[in-house]
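There are structures below to look over.
Just so you know, all these numbers are worked out from the coordinates, no wet-lab data involved. All values derive from a computational prediction rather than experimental measurement. Cβ atoms are built from the backbone, for glycine too; each structure is taken alone.
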Structure I
Amino acid sequence: MSSLRVGHFTDSFPPIINGVSTLVAELHAELRAQQQDSHVFIVGPDRGVVDPPNVWRTRGFRLGTSQFYGSVQLNRAAWRMAQTLSVIHAHDSLAIGRMAAYTAMKTRRPLVFTNHTRHDLYVLNFPRIWQPILRAYAFWTIRLLMRASTITTAPSSDAARWLKTLAPEYAAKVRVVHNGARLDRFDCDPAGLSRAQFGIEPDATIFITVSRLAPEKNLHLFAEALLRAVRAGANAHWIVIGDGPSRLPLQAQLAPIYDRVHFLGFIPNPQIAPYLAIADVCATSSLSETNCISVIEGMACGLPYLGVRADWWEDFTGGNEAGLITPRDPGALAAAIRNLCDDEHLRRRLAVNTRPLSRKFDIRTIAAQWIELYQELTA
């Protein structure tokens, strides 16, 4: 297998914390492990940041109060390297994506564009007066990248369908390449963690959520369902790993059962596995995912999942054999929480299928698929 020099253009990379950041970092590392010459191009602060090899940072201006940065062009060193790439892979459309498109045009290299985010749902986090403008800008940049790309990819079948409706004239370019996670780190034991540390009794059922705590994650729905389930007698606890603007509202909502909810804040991804190992069920009520990494990691640790009906689930399940999916209703979700608490046999039956299902999302498998696609484009 010949080596390719691949350039990943991304707005999200550590120390920024989100799903795209984790994915790009893992993919970059695995491509290099598979003897590919992978490089990452990002605009952001270059002081006080220790990057892995082959990361090219261009200093830029902060975009409002967000954690992202913009720039008119790459710095001189990054541009010199970009001109030597075999394939250019844009992971974002909003800021650095246009740099990737420009670089591909100037160097006449193939451009891959991956749209990781349902921007139509994320703009709902902003004041209503700004939503039409932000939605129009997001859609315009996505169409621009789809037009400029040789291939456009989406992390799930649902996300691919959405892209095709957004730009039907470029639908033939769209393919599905799933997100990947480094699953070998989740074959573990609790590594010193115990339920007693959290004041959780041995016979309780622990639901765990790893997520940014933001409105688009729809966590208030799970919180309401948990309240109803506990009041109806469910012996349930909820461990929440992550932080964000929804934390305080969620804590206020769950105050009546505060002793059953454990907000742990941000924990680096490599340290999450022991917390998953003491849990019983991976829970999410998000409607905005494209290919949820936290569910993949939960399944890799042997946890069945609990979620609400959304099209993005179809790439995980092929049915409900590894978890339960309910209507988008707190009553139905509360009933499922009680069912999982009361029926240990059900949890065990669902858990049997989780690890085998997770394997198709192993980063080694996903990286190999990307290499095959890159080689197809350069041929």
Structure II
Amino acid sequence: MIGGTRGSGGPMTVLHLSSSSGPGGAEIVAASVAAGLDPARYRSVVCLFRDGWLRERCERLGLETHIVRMRGALDLTWLRQFTGLLRERDVAVIHSHEFGANTWGTMAGRLARVPVVATLHGRSYYADRTRRRLAYRVVSRAATMVAVSEDVRRFVVESAGVSGQRVRVVHNGIGPQSPVPPEVIQRARLELGISSGQPVVTVVGSLYPVKGHRYLLEAVPQIVKTCPSTVFLFAGRGDCETALREQARTLGLEARVRFLGLRQDVPTLLELGDVFVQPSLSEGLSIAILEAMAAARPVVTTRVGGNPELVVEGETGLLVEPADAAALASAVTRILADPAEGRRLGVNGLARVRRRFSIETMVAQYEQIYGTLVGRPAATASRGAAMAGA
């Protein structure tokens, strides 16, 4: 049996396994949990299927990070190398993220007799749905399955036939946002050609079809009729970038829309913005929305996935139906036309994040799960139960 520190008093090793290297919300959560565990009780090791953004982020956080490359749909070499890593690092718990890591991590955990926590971050998209359903049923029986939202939990229960008693919910959380110095904000304004007082709509997310950016672009002409000087900042990269640029050009929006690519200064972009928009067609529990709320920005987003669990209609933002450009235009215009209302929504959003979606709450709930799996008592009330109920 692997995991010699399970019964001892020293820190036990949790291996965080991700099949994606991001950038994205699931990857941010994996790194945040790994870095946020109580060092007196847990030691984090990260293992990735491939190199990329997440490895860089984990190493910047000082996390021991390994790449065990996955080659093909049935890579027994990966399984042998990964179980070797489990033995070498004396791993007590595997915490996996996303479909590939959940299925392979669960298989390895069973072979090595290491308990697994398998986190589901969204409604996974795979061509072979039957295969996916069967895999999730196996994972739900062999691992502790966690969904990041009530919506994801309902989805896996209804679509995969997993028992609802086998899936618990741990909402994503984020840490407090550091203030952005005024000179940094001013420098960004100059870089992006945005004048003082010019309305800004900020969009952060990978440029993939599921994110629904095309519908926001369709809404832009209607928005600028009411607020003609508005600038739209799209931060992110992805397969749809060329098509979205062409759509903006066809609509004559080159002067209004900026495609910024992958940015490391998202807090600054949020500070520049008057409203944050997330036009997704599907979501798990959006880190981008949480970051916008933590920056006290009003949110306009779609009524899909975990979005309604974050955004309270009329209190912290506005919810619209997916793929509805007219509704997006109306909601964005409503906030831009009433700055005081936008500020009210933003302040309420900040309070909601602090109260319900802090990184401390998320990490404490995962620590409680780890402790249960290895027979260790839960953390103290101040760190564990109190945080979990915050």
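The table for this structure:
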| item | result |
| --- | --- |
| When percent of Cα pairs over 15 Å apart, for residues 178-225 alone is computed for each of I, II, the largest belongs to | I |
| Which entry (I, II) yields the derived value -11000 for helix-only ellipticity at 222 nm (-39500 (n - 2.57) for each DSSP H run of 4 or more, over all residues; to 500) | I |
| Structure from which 3.1 was derived, distance in nm of label points 7 Å out along Cα→Cβ at positions 90 and 290, options I, II | II |
| Structures I, II, by distance in nm of label points 7 Å out along Cα→Cβ at positions 122 and 242: label with the highest value | II |
